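Listed after this line are the structures, all set down as structure tokens.
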Structure P
Amino acid sequence: MAVNAKYVHSSLPVWALAAGVSRYARLPHDVTVVEATIGQDSGGIVGRVAARSPDVVGVSAYIWNAAKLPELLALLRESLPDAVFVLGGPEAAHNADYWLARGAGFVLRGEGERRFPALLDKLAGWEGPEEEAADDWPDPYTEACLEALDGRIAYLETSRGCPFRCAFCLSGGSGVRFLPLDAAKERIGKLSRSGARTVKLVDRTFNCDAGRAYELFAHIIGLDTPCRFHFEVAADLFDRRTLSLLASAPPGRIQLEAGLQSFFGPALKASSRQTDLAKAGRAIRALVRGRNIHVHADLIAGLPEETLPRFQDSFDQAYALGAHHLQLGFLKLLHGSELRKQAASLGIRYNPEPPYEITGSPWLNAEDLVCLKQAENALRHTYNKSRFLTALDYLLSVSGLRPFSLYHTLGGFAPNHGTPLEGYAAQLYDCGVRLPGVDGDELRDRLLCDWLGMVKGKNLPSFLKTPDGRRKAVAEKAETLLGRGVGRGEAAVLRSGRGVFADSADRDPVTGLYRLHFIE
């Protein structure tokens, strides 16, 4: 059983375990996979599992489902009193006593493809030796697995482990093992034909072996597929040869997520994080300049030694790189991580419930965290969704505010907790016109253009509409230029007097924005 965060996600672990049973078990076992989400009713999930009358229920425990699993386990034990419950995954492996006390009969640590079938064999009475095999992991992408994807995000691993030992992570310290290249290419091909729109590689540092990464990038670039492939990379490990190859990728084919975490040296050192920040910055800028790859950069607020002013500096430096998405995450003290072990001695406080997020430290107090949360809220609802980008650039250029200060100001003025987009646009305008140096008409025009580029055919918010009757003339001109009809929400007249319209058939595969045309 997998309990995913959202329906759009799929579960690689449960299918890998099913493949492990098929490959390594010495006795026959009838395996069924059930995938659910944390938002679904627990009773309904239990009903789906109980309907199979299982002898053994295996559950993958992760940070996103750990809060829901205790209730699920209790209900499952009530419905299936004779079943054996086996938990695996990082949340279980590093907190075994907790789960054993909540209904788990067994907790498996480490990779499960061999251990889970070995346990099933023992439970079924097998007394012989376990299957001996080469150091590989079986192909999880069976016909049943691919059918179950149903267009959702697919996950793929071509390596296990990480060469680094970051104190906030669980992946490092055990070296890196690679799936043979032929097998990796075969699985990539299967997923490229599966109907999944996005394939996310879960390799912790995909490009830790530059030559191998180059070959797989080249293979993916050469595919005839609408799929996009998402990789977690260390930007400072890119060489010129690989950057040149990536510049040739079809627009939108590749997404890269580069973990920077901080630009403050003492924070990186305290977290055992090794990054050549200057080299990483040059690589990210080069990738963004290519205009064909969506680049995602990560920061972590709450690392040891990094105060709020220091983090603001890190944010501003990261923002200046121009990545399409800048993740402002908060330190999570994961079970099994070095920082969790050191938390008491360092004075780091955190929520004892998943996701174990920091609540205070000698470097950040509660007020600092509120400030960070406000900035994160505004960043998440604007820049990271490619919304209002030219308006934000304008505000930064004339107000004199640094990037963090602008997002903190917006987040405090207009906190977005489900605000409709029209209302949020108006709040952004009301906030922006209060800043020094801002011209209201210019800001309104910028917001209008952003709106046309962001949404398809949706009417302008009332505060952006102009009484100018020339909008019809702009739409007629647009129809002549495009050779097709133009919807009401695709054309407008700016306060400057220029006409503007969006081509809803021309969407940038990297940014997701529609192309704008301006006419006099």
Structure Q
Amino acid sequence: MSRIVLLAVNAKYIHSSLSVWVLAGGISKYSRTPYDVKVVEVTINQQNDEIINIVASLKPDVLGISAYIWNAHKLQFIMESLRERMPAIIIVLGGPEASHNSEYWLGHGADYVLRGEGEYSFPALLDALCDGRPISMESVEIITEPIDPYSQDFYDALDGRIAYLETSRGCPFKCAFCLSGGSGVRYFPLGTVKDQIKKLAQSSAKTVKLVDRTFNCNRDRAFTLFEYIIGLDTACCFHFEVAADLFDDLTLSLLSSAPPGRLQFEIGLQSYHEPALKASFRQSDLAKAERNIRILLQNQNIHIHIDLIAGLPYETLHDFRSGFDRAYELGTHTLQLGFLKLLHGSVLRKEADVMGLQYEKDPPYEITNSAWLSKEDLRLLKQTENALQHTYNKCRFLSTLEYVLSVSGLNPFSLFSRLGVAAPCHGMALDTYAGQIHDCFSELAGVDGDMLRDCMTYDWFCMVKGKNMPYFLKKPDARVKQVAKIAGEQLCRAISREQAAVLQSGRGIFIDDKDRDPVTRLYKVYVVDL
């Protein structure tokens, strides 16, 4: 038993997997027996047969798989097929989807399910299997020195994808919908963390996501690492999950000095409804969080992403609408509308029947209805989320949204829910979707057709360099030549005619496709008087 394959089934190609590389590092460091370890990263979009053939070609004695809600639907078939082709293979599962639902997986293809920190338990399991000893995971010692997963093989496989980094483990909070809290926080040595940050900043990764559940729960440590990252000479962006109400003024001042695009913050507000927060064991000072978010946004150097969760106990559709509008008014770059998932091992799943929470029986275990939200309510929320995701959250048609909200009398939730019902977007071409947005907004009271087209033309240039403009925005005008000439004089270079236009108002616009905002990723657009 010498060949070990560690399989990661990622949600998208752009993602890499931290867990399998940590396991590989753990086997190398802690196993008593040398093993031939191969890491395989695939995606859920690949055909099952393709994944099976890749794994089978490596002829593993032991296959280790990290199981999550996004890949669980593929794993049973993959395991059963591999066992048919390789009857002697030993299959070991880990990860939150397996470790909190071990009985199911042990009955559906897995020989072993590991709970807890796999970089220590997996080498112990391999050595026990190799020696023919009884398996006793209780005897595995948890060592505080972290594994370095960033081998040369890791960097060779990275290929510009998102890299993940863990600087601490655990969470000080105990949210009832999460699996990370309740065990305290163990911090990895700062010297080790800084060394890994520096190496990743110099790698092919364009984005490094820190997986720490609340990165700034230790204020001084967070300050030290923010300061270090801000001072690096790199084009890499570092993404953090943070609690906005934990920032102090000293840290906010430091963050104002970050190079534009160096940092991204994901902030889980989750809800504005106090009974929902209380039922979810959420501890948050919302007023302070809002104040700090506004300060962060003033500097225009950090991409700010906030989250709301629909479906929490005691929160009705009316309650959620109110919280959504309050969150939208903050003006963050992304407002994620997520839906409660009743994960194995979470408090809310254990209490779901008592609390009247109904959910899908298959991953991702998303809520279907509750005592506070009907199926129709959730359908409307899904439609709203679709519109929000394909416009605002992708920095699309931002000035159009601002204009329509200012003249229509609609609040943000009403506008996005109307758009979601009238123009659902499921993979359609952007110009087609733009036409549906135009048709939807044109029917709203107070909206002027010329102003709407001008806003959408301006937004189109911001998004896609002015090329392939939708038919309803195209307006032949001899003055486009004049606009292009002005652009050439201002930019000191010629631009194509597709990158210039004349608005309904009679003003000209042109794009600088060399100037893209590192935070919003929108192109610079100039407006000129003719």
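The numbers here are math on the coordinates, done by the rules we state, and not lab data. Since the model is a prediction, treat every value here as computed from it, not as a measurement. Cβ atoms are built from the backbone, for glycine too; each structure is taken alone.
Brief remarks on what is shown
- Answer label among P, Q for the case where mean count of other Cβ atoms within 10 Å over residues 43-50, calculated from the coordinates, equals 12.6: Q
- Ranked by distance in nm of label points 7 Å out along Cα→Cβ at positions 11 and 243, structures P, Q are topped by P, which has the highest value.
- Read-out FRET efficiency 1/(1 + (r/R0)^6) of positions 283 and 379 (r between Cβ atoms, R0 = 25 Å, to 0.05), computed value 0.65, structure in P, Q: P
- Each of P, Q could give distance in nm of label points 7 Å out along Cα→Cβ at positions 387 and 427, but the derived value 2.4 comes from Q.
- Which of P, Q yields 1.10 [Rg/Rh (Cα atoms, Kirkwood Rh), for residues 347-498 alone, calculated]: P
- Origin of the value 59, 37, 32, where Cα extents along the principal axes in Å, for residues 67-258 alone was derived from one of P, Q: Q
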